[in-house]
Structure 1
Amino acid sequence: MMIRTYDSFISYRRNTGSQLASRIYDYLLSKNRAPFLDVAEINGGRFDDQLRNRVRQAVNFVLVLSANALDRCVLENDWLTEEIYTALRYNKNIVLAMEDNFTFPPADTLPEKIRTVINFQAVLFNQKNFNERIGALERMMHFPMKAPACLNDSDYGKNYRSITGSFMTVYEDYENGELVLRTAPAELTQHLSRVKGTTTFDGKRTWVLDAKIYNRTKIAGIYTAIDKYDEGVGTFFLEIESFNRMSGYWAGYDNVNKKLTYGSYTFTRLFSNYRIEEATQKDYPAVCSIADKQLGQDYVSAETLRQIQSSSCNDNCLIARHGTTGEVLGFCIYKTLRPQEAEELCRGFKKTFSEFGDEIGYLATLAVSEKFHDNGIASALAAEAHKRFENLGIGYIISTAWKRAGKINIGNILLRSGYNVMTEIPDYWYKDSVEKGYLCPQCGNPCHCSCVIFEKFL
């Protein structure tokens, strides 16, 4: 069975947006991309299932906004609404292709589940500027896979850094018919162009990885179960994006569920020479420095940290400290809240938090020094906070994440850690920025960024 994979899903209204959607589709095809357009790519079988699966599979979601495109989203069973919701739910790279005759309806007239789509970046098209603007649209899209060409061992120069090391992988899988993100550690060893390794899923099933590097930046290989009675087998394709990160796709036979499946696949290098501990007063300047650069000037102050750590509650600040130099690499502030405090934090979002107990966990702030991004440190800090919540008997956690330019600063970390999106609140930090005077890296002062609130059950 051949699995057709798509890197982009083009969503549009047929009565007004088909012309622009078709031009975008034809352009992407001419660039050897793999776009999905329903009239060109749909197969036999259930139409609704195919569309949902294609959105889930694609890296990019291109939404064509033609005249009155969103007006019918209020109707029950509207398919454009369903496509947008699926893209938001699975954190796709959403790009808006907006025609000059389109205007956004008031946000409160859109269904709540798709309301945040208005915050994503848009490229404006008219009848005459397609050739000028399509390049801008393409640059906003992500294309992790390209066809590899063969590389001989003798061609692999010493000036290319080895990918040998420990990684945390994130892969798409299916559970009860729903697409979910899972994590698994992996150990890789490289010799010239050959890569071998192992990865362990759910702490139980271990797989052997055997691959080869092509064109110095592409990896193609197979995985097989180490258990001789496990018939699971498959292939994977990765692009080496940096020394610390690789991304691509996997496909194979699932011996447990007895079916062929596939999904995205990423590797993030783990930095292991650090320890996680509670911050002390001497660490406050380093913590504040990281917060200033990552979250905004004066968002976290030394006085804030003193209040947290002197609190009679279970609030605390954790840091990741370099094992050799002692440098603070990142920090995490976590707190316990009463249900009423959680409701105040969510600012009007209707949810009864008392049903989760007398105390709720709050992962308040998480940031890592820029030079140590994508090293697994943020995930490790979050995991330690989760462990401490569990020790306190807390089974429900919320977290607030800053959203700017359509991107959620710690969104991927939270999703990989088992969180789900609860709601989004615009202008969340406006009042605080005015009253406390901190400078948002995006807006300055005052801050107009949105806050995405996540939830997790332990």
Structure 2
Amino acid sequence: MKGEWFGHPKGLFVLFFTEMWERFSYYGMRSLLVLYMTKRLLIEADAGMSVLGYDSIRLFVSWFVGLFGMHGQLSVQALSSQIYGLYTGFVYFTPFFGGILADRVFGQRKSVYIGGVLMAVGHFLMAVEHLFFLALFFLILGNGCFKPNISTQVGNLYAEGDHRRDSAFTIFYMGINLGAFFSPLVCGTLGQVVGWHWGFGAAGVGMLAGLCVYHFGKHLLPPDRMMKRAQASGPAEERSLSPAEWKAIGALVFLCVVNIVFWAVYEQQGNTLQLWADQNTRWTFLGFQVPSSWYQAFNPAFIFLFAPLMNRFWGWQDKRGGEPSSVTKMGIGCVLLGGAFLIMIAATRAVGPGEQGSLLWLVSTTWFFTMGELYLSPIGLSLVTKVAPARMVSMLMGMWFLSSFFGNYLSGFIGGFYETMNKDAFFTLLMALGVGSGLIFFAANKPLRDAIGHDV
């Protein structure tokens, strides 16, 4: 069919490769972030090296965690965990406002350009230790403009009721994870073997590559929602929200609240599980020592391998009338995520303090929470574009990412207890949070369906 590749609009693949390169840059930087802070930056900053804003950040974090009973001087690990949580949290805080700006001022296309440029600047600033926190600030602002609007454009490629939309978001999600797979192999290796700033610089190059793909493929993308609104007859678009639309918004708000818990548990991957990978795992292959940051490649590799299989599986279920609802899928995802930490509980009992255990512990844990991610994350993105009122879709996509803000910060807060809690108890807590959020999704499925209909 003209204008399509593999049964989908060509624009989907422009967005696929744009997001692939953007995620290459994001996850490449993230694979090094905690290691860089714990092994160099924070140690040298405490020793007197000038880092713009460091004293204020340490003071604020110490005050904030003190409200929750964590008093005294924070260790380097605890402080890095808090900074990690704040950074990855605010990365998902700003998309809410980026969505509003896109809906009302800039449009999706211009917002993606602005976001990409800001993030490229941020990645290159990471090469200057003195400007570390300024670099994080640019990355946070840039992601706010970029993230909700490229995801919204995926949904805009399809007409209302087009059953290809869930499949499209899963394909788009494969692009995310293709970039995330290669980034620790490239950026992580450069950072740990050659020099930290080489890794951060490679992430910046990846962001520029994504901007180039987007620019040269923009003619294949759908018009901006705000452009459509300007061309439409005014009164229809300016009407008040209907009761059904308010119910849809209420349902999304509820789902966002539960989504917080999922990401609080999931984001231990880049935080405490990365520390476990570095401190308690053997990384020798055929006599060669490889960087522990390669751990960050496991999850995206599994996504890329299993996402097509899950699409086929859901299609098989649909043909037999047994495909779970979106909310039920999200509940299954949370239970799988929580269950993954049963393996880490076993790992803590098999690998003593200061020992290094088999890589298989991490491989099997990562497989389980990867399957959980496939059941929740792309399904959630698709659900927002299906349920949200058309004139508010970017803002509500931003709200979906806003829930990840709270989840990511909570992940950093929880990670601050990694050193002080018994590891068995720490991973048990994560298991309980994951399974508990899944049970909430299951319980809410019927009430949400009754409230807003078939879309959930």
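All of the numbers you see were taken from the coordinates with simple rules; none came from a lab. Not measured: the values here are computed from a predicted model. Cβ atoms are built from the backbone, for glycine too; each structure is taken alone.
When you work out mean count of other Cβ atoms within 10 Å over residues 86-93 for each of the structures 1, 2, which one comes out largest? Before the final figure, lay out each step's value.
Details: 1: 19.2; 2: 22.5.
Comparing 1, 2, the top value of mean count of other Cβ atoms within 10 Å over residues 86-93 belongs to 2.
Identify which of structures 1, 2 gives the largest calculated value of mean count of other Cβ atoms within 10 Å over residues 22-29. Show your work: numbers first, answer last.
Numbers: 1: 18.0; 2: 28.2.
Largest calculated value belongs to 2.
If relative contact order in percent (Cα under 8 Å, 6 or more apart) comes out at 9 when worked out from the coordinates, which of 1, 2 was used? Attributed to the structure labelled 1.
Can you spot which of 1, 2 the value 24.6 was calculated from, given it is mean count of other Cβ atoms within 10 Å over residues 78-85? Numbers along the way, then the final one.
Working: 1: 19.6; 2: 24.6.
So the calculation was done on 2.
Have a look at 1, 2 and say which one yields -7000 for helix-only ellipticity at 222 nm (-39500 (n - 2.57) for each DSSP H run of 4 or more, over all residues; to 500), as calculated. Structure of origin is 1. When percent of Cα pairs over 38 Å apart is worked out for each of 1, 2, structure 1 gives the greatest result.
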